[in-house]
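Engineer: Take a look at these structures.
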Structure 1
């Protein structure tokens with residue numbers, strides 16, 4: 001997966017101290033994209049509570065950042081405390097940034113993160129009408145099953161190898177530098 005370039009943005013892992021950017025992205029989603037992301041109507045209060053629990057859920061969050069704002073995001077969350085090797089993935093892209101390959105790039109990062117953590121199955125639940133998410137899942141050889149109006153996609157990431165581990169580590173280092181530059185940009189004008 002490419003590291004940057006979708007609508008002049010960059011995709012990187014968000015640090016726990018930046019989860020407010022993910023929350024703000026979710027709050028900017030219109031009602032329809034919130035419903036597609038969460039599979040239900042999700043108001044501001046729900047999103048605020050959800051964002052508070054991200055660190056507790058042991059989620060890994062990737063953001064596609066344009067102009068200092070997260071405009072697309074993907075989350076990888078382990079399933080259950082005692083379930084090893086399984087996780088759930090979810091992603092969202094703000095309406096004006098859709099159809100630019102951002103969702104594909106984000107899901108690629110999540111699949112690689114799962115591979116590097118020996119997660120053997122990644123589940124993606126979506127509404128049956130969410131054709132965009134289903135199309136992106138198919139790019140990663142997801143097996144799609146219809147279940148009572150929902151679709152469950154299952155991706156079996158390949159085994160980790162030294163290159164995938166190295167690439168994630170290098171991208172994490174680059175992401176840290178980008179986060180520090182962003183922080184510096186926000187602090188300096190205030191001083």
Structure 2
């Protein structure tokens with residue numbers, strides 16, 4: 001697997017300060033994609049053990065809330081196979097950090113028997129996630145007021161509850177909005 005970039009202390013791709021890994025490779029090719037350069041599976045640097053070590057190390061400070069996986073698309077079969085080990089390692093070595101994953105595929109397309117499901121990989125990967133932001137970016141549904149997603153068709157899925165219940169459970173944003181004037 002290759003990756004396009006790593007952003008440390010990213011605050012746009014999940015709750016709190018996060019490490020964001022942008023993987024390379026995407027077959028969705030959404031028109032208007034903000035990261036078109038990462039469609040190419042060979043773009044950027046090769047993801048290796050040293051890269052994984054640096055990511056895990058970046059998650060150690062208490063002010064870092066977790067890891068966000070973006071792309072390209074982390075749910076391309078080739079990327080899932082590389083990322084499942086990283087996600088499980090984060091769970092083991094830095095417990096309490098959340099893992100968010102952004103994909104242009106719908107959750108239902110990642111289930112057994114579907115095109116994006118990889119035997120022995122996808123279930124483990126999905127089980128390691130706290131949040132899955134799913135669905136393609138759609139330009140006519142673009143909405144800058146949405147938190148942590150770009151278009152209104154995309155869902156923010158609470159993966160723990162979804163996997164427990166077997167039905168998609170949407171994440172509830174617990175952000176408190178101030179109502180006082182300055």
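Engineer: Going by distance in nm of label points 7 Å out along Cα→Cβ at positions 17 and 145, which of structures 1, 2 comes out largest?
Structural biologist: Largest calculated value belongs to 1.
Engineer: Which of 1, 2 yields 18.0 for mean count of other Cβ atoms within 10 Å over residues 97-104, as computed? Display every interim value, and only then the final one.
Structural biologist: Details: 1: 18.0; 2: 23.6.
Attributed to the structure labelled 1.
Engineer: If helix-only ellipticity at 222 nm (-39500 (n - 2.57) for each DSSP H run of 4 or more, over all residues; to 500) is calculated from each of 1, 2, which structure is the one that comes out at -6500?
Structural biologist: Comparing all candidates, it corresponds to 2.
Engineer: Still on this structure, please answer the following. As an exercise: distance in nm of label points 7 Å out along Cα→Cβ at positions 41 and 129, calculated from one structure in 1, 2, equals 1.3. Which structure is it?
Structural biologist: It must be structure 1, since only it matches.
Engineer: Using distance in nm of label points 7 Å out along Cα→Cβ at positions 121 and 137 for the comparison, can you identify which of 1, 2 gives the largest number?
Structural biologist: Numbers: 1: 1.3; 2: 2.4.
Comparing 1, 2 by distance in nm of label points 7 Å out along Cα→Cβ at positions 121 and 137, the maximum is at 2.
Engineer: Which one of 1, 2 has Cα extents along the principal axes in Å, as calculated from the coordinates, equal to 55, 42, 33?
Structural biologist: Value 55, 42, 33 for Cα extents along the principal axes in Å corresponds to 1 out of 1, 2.
Engineer: Thinking only about distance in nm of label points 7 Å out along Cα→Cβ at positions 25 and 113, which of 1, 2 has the largest value? Don't skip to the answer; put the middle values down first.
Structural biologist: Working: 1: 0.9; 2: 2.6.
Greatest value across 1, 2: structure 2.
Bear in mind that the values in this text are calculations on the coordinates, not laboratory data. Since this is a predicted model, take the numbers as computed values, not measurements. Cβ atoms are built from the backbone, for glycine too; each structure is taken alone.
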